[in-house]
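Please treat every number below as a calculation from the coordinates, not as lab data. The structure presented is a predicted model; accordingly, all values stated were derived computationally and were not measured. Cβ atoms are built from the backbone, for glycine too; each structure is taken alone.
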Structure P
């Protein structure tokens, strides 16, 4: 994958968090716990993430996790919350921030590879990361691998400042109305091709 293939990065969050995010930035799990917020995370996965350390760096919970493509298994798992969640679009300029790390798949995976941005992107398969589907009925192992790759992450230490947020996506009219009521400076639109 080339750097030019990354038009934006994605952060999945409840719409109720957007005003706080615009005030404080997108915070790591560790920092977010000091503020009132709603979580979109899945407890089982967070339990795996909280104890995982990136080789030569910090714990996963010390980083903001952005997706290269939010049309992934995580978003699929929270589809029942489509009326109340959004995807914040983040400027790929965050890749140039100090100590940013790329995980070539879900960072909680035992097989995740962690690299600086240029190296990390170079080893990623663009077709798999941005594919519409990750199911492989003929090969269960390939499906598990692809499912993890679809959740490839950009890990930013501590926080992403709100000036890097460039827009948002929602699943339906109800979510759009909720987001619009916040009266943010952000352009938001419905993206049926991303949500499930």
Structure Q
């Protein structure tokens, strides 16, 4: 992977699960971890089932589509329990997907909770996303990347924080759009 490979980091905007039926998703295109090329956005339902299609549409309709070498997500769930199908994103865009998490999620507990809520289809997506690996201080899942490639990509994109710049900046922008200024850490 080249130092300036373009990576799209996607994060959801903050929302009130009792008031909001939808929320924005923000994508930030970075060259490696040093230079931001642009921002894209989309909209998803809170706890819905449209995150995968929305991300695919956002990526494919972007002027950056042909240059993106990897898509990063900060977990499988966006907009609450709107679970992303990383297999489908990879198949339909031909862009590798890297899910980056600070803490190892309990996949079994999440799947059980989804089942109990009558969201069995989403529980299947959690299992389908594959094995969670530890890479340095982070946990990752990926489609279209080996563990070694994921590690190399993290090394390239982590420059100012403990998470990749594309995800950090997407988080800051999403918070700023909703609250008027960014809050908290990515």
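Work out the source of 18.8 here, i.e. which of P, Q gives that when mean count of other Cβ atoms within 10 Å over residues 29-36 is computed. Show your work: numbers first, answer last.
Numbers: P: 13.6; Q: 18.8.
Label of the originating structure: Q.
Among the shown structures P, Q, from which was the value -6500 of helix-only ellipticity at 222 nm (-39500 (n - 2.57) for each DSSP H run of 4 or more, over all residues; to 500) calculated?
On the way: P: -6500; Q: -10000.
Answer for the origin of the read-out: P.
Suppose you compute mean count of other Cβ atoms within 10 Å over residues 93-100 for every structure in P, Q: which one lands on 20.6?
Values: P: 13.8; Q: 20.6.
Traced to structure Q.
When relative contact order in percent (Cα under 8 Å, 6 or more apart) is compared over structures P, Q, which one is greatest?
With respect to relative contact order in percent (Cα under 8 Å, 6 or more apart), the highest-scoring structure among P, Q is P.
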